[in-house]
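So, here come the structures, one by one.
Every number here is computed from the coordinates shown, using simple stated rules; none is lab data. Fair warning: this is a prediction, and the values are worked out from it, not measured in the lab. Cβ atoms are built from the backbone, for glycine too; each structure is taken alone.
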Structure P
Amino acid sequence: MVGFADTSGLYALLDEDDNNHAAGVAFWQNYHQQQTDLVTTNYVLLECQALIQRRLGMEAVLDFQTRIVPMLSVDWITESIHGQGVAQMLTANRRQLSLVDCTSFVVMRHLSIDSAFTFDQHFAEQGFRVFPERQ
């Protein structure tokens, strides 16, 4: 099985004060024990790194780059995917729906990925299964 790793899931792994930290870590450990793959995009990695740097500092960025990123398969956003993401974002016309989210949805559909490691409700709104499941 292949899943998609979103910023909210990845960030929760590093921030012990994040409300989703425990659920994220438990899911991450279980997911990798099953030897399944997680795909993300370079846009998600950029967003994660900026968020981690701003909120947690450079040591956490190093931790992210050395412990988490190597366990991910990165799909690089092309000009076409970027354009489709921009179109989706503008069509949705929602302030809280980001370009990173919209390009993630496009990539997931292109790669036939139906589930995401995320705490962002936008993925469920788009029809994707969200893990870890909310209790």
Structure Q
Amino acid sequence: MSAYSFTVHTENHSQMIDITQQVRQAISESGVKSGIAVIFTSHTTAGITINENADPDVKRDLLYALEKAVPWENGYHHSEGNSAAHLKSSIVGCSQAVIINNGNAVLGTWQGIYFCEFDGPRTRTVFVKIVEG
């Protein structure tokens, strides 16, 4: 098993950053030809998702829909004032698993792996755990 981590610097309050290349690099460095890569963030106001990476409007639409479903101001009680970010993190989730086959991440033609920021700008950490099997 191999563990990797990398830093993501976000610039906006809500943002999706393509981290596919960093995950592919971790897989390559591990030397694992068959297994699973688990991509995880330990931040309670961020998430990890897999979605289309060809049209940037998809990212905008996802962030727009999340903001509409979970508006920043909505009478929440959390004293830090970022309840919406915590809710969005729970909706999106903090991890994804990707199959490794022939040393490559198995992703669809249009798929990419995204770090989702919901309370930025911040400096965040993403962990990649690679399990051979």
Structure R
Amino acid sequence: MSSFGPTGKGIVIREAHFPGRAQIDAYGNGGFRFADMSHRGSLLLLPSGIYGWEMDETMPLSVENFRRVLDDAADIEVLLVGTGAKLRPLPAELKAALKARGIASDPMGTGAAIRTFNIMLAEQRAVAAALIAV
């Protein structure tokens, strides 16, 4: 997200963050639409809000790349991991780190993860999602 700086000159780049929960309305072309906004790139949908995520299909599904999820684990029971266009299994180290915080994890293609997230969110479940853009 960006906005004009305090003097009204130049652009200040800020971390992409939506301070709420929202269903994903559309995805594709490298981004997502939700809450009447669009975001280019991957997303983390957490109880504390929706965050831009520096992640793509070429990067490892590592504990370090899921640090924000692990730090926000208190209100998450299920993490849906949209691994992009193709399903990728979660490495044992990541699954163990999530399980240690009481989080069940389920990898799937990004489209399936979005559909499942939207249903679980509507049911008011303690769900989060890590969605790699396609």
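P, Q, R: which one has helix-only ellipticity at 222 nm (-39500 (n - 2.57) for each DSSP H run of 4 or more, over all residues; to 500), as calculated, at -5500? Here the read-out was taken from R.
The value 3.8 for distance in nm of label points 7 Å out along Cα→Cβ at positions 79 and 119 was derived from one model only; which of P, Q, R is it? Computed on structure P.
Hey, Cα extents along the principal axes in Å, for residues 31-86 alone derived from one of P, Q, R reads 34, 32, 13; which structure? Matching structure: P. When relative contact order in percent (Cα under 8 Å, 6 or more apart) is computed for each of P, Q, R, the one that comes out at 55 is Q. For the read-out distance in nm of label points 7 Å out along Cα→Cβ at positions 39 and 55, a value of 1.1 was computed from one structure; give its label from P, Q, R. Of the structures listed, the value fits R.
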